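Take a look at the structures listed below.
The numbers here are math on the coordinates, done by the rules we state, and not lab data. Note that the structure is predicted; figures quoted are calculated from it, not measured. Cβ atoms are built from the backbone, for glycine too; each structure is taken alone.
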Structure P
Amino acid sequence: MATVNLRPGESQEELLRRFRKEVAAARILSTCREKRWFVSKGELRRKERKRALRKMRKKQRRLEGRR
C-alpha cells in the first residue's frame, strides 16, 4: 500500500500529487484493473503471445525504417 506523510509546510494538493505518483509507480491501479475479472491460464498465454508478436512486428518496422 502506498503511503505518504504530510511534510511541514506542504499543501494538501502537493501531498495528493505525491500520493498519486507513488500509486502510479507501485502500479496499484493497473493491478486492480487486471484482477477485476478472472483470466484463465490459456487466455493469459494467448494474450502474452499476441503481445510478443506485436512487439516483434513493431521492432521489425523500426529496423526497416532505419535502412
Structure Q
Amino acid sequence: MYVCLCRGITDSQIKKAVDEGKAKCMRSLSVELGIAGDCGRCGKVAKQLLEQWAMPEVAFNNVA
C-alpha cells in the first residue's frame, strides 16, 4: 500500500527500513526514505506503522 504519494513510498519500504534497523523513529525514517518531507499528509500513517513494527512486543507473564 502506498503511504506517501508525493514520494511513492510504500508500507513495504517502511517495514524493510525498520527490519534493517535503519528506521527507529520518525526522524530516521524521514532521513532514510524522505517520508513526510513534502506535504506531510503521510506522517500519521507512517508513524502508526513505525510504532507497530519498531516497538518490541511485550510478553505478559502470569505472575501469580
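Match the computed value 3.7 of distance in nm of label points 7 Å out along Cα→Cβ at positions 26 and 42 to one of the structures P, Q, and report its label. It traces back to P.
Using the calculated result 2.8 for distance in nm of label points 7 Å out along Cα→Cβ at positions 10 and 34, pick out the matching structure from P, Q. Of the structures listed, the value fits P. Can you tell which of P, Q yields -13000 when helix-only ellipticity at 222 nm (-39500 (n - 2.57) for each DSSP H run of 4 or more, over all residues; to 500) is derived from it? Working through the options, I get structure Q.
Structures P, Q were shown, and Kirkwood radius over Cα pairs in Å at 15.7 was computed from P. Which of P, Q yields 0.20 for FRET efficiency 1/(1 + (r/R0)^6) of positions 2 and 50 (r between Cβ atoms, R0 = 25 Å, to 0.05), as computed? Label of the originating structure: P.
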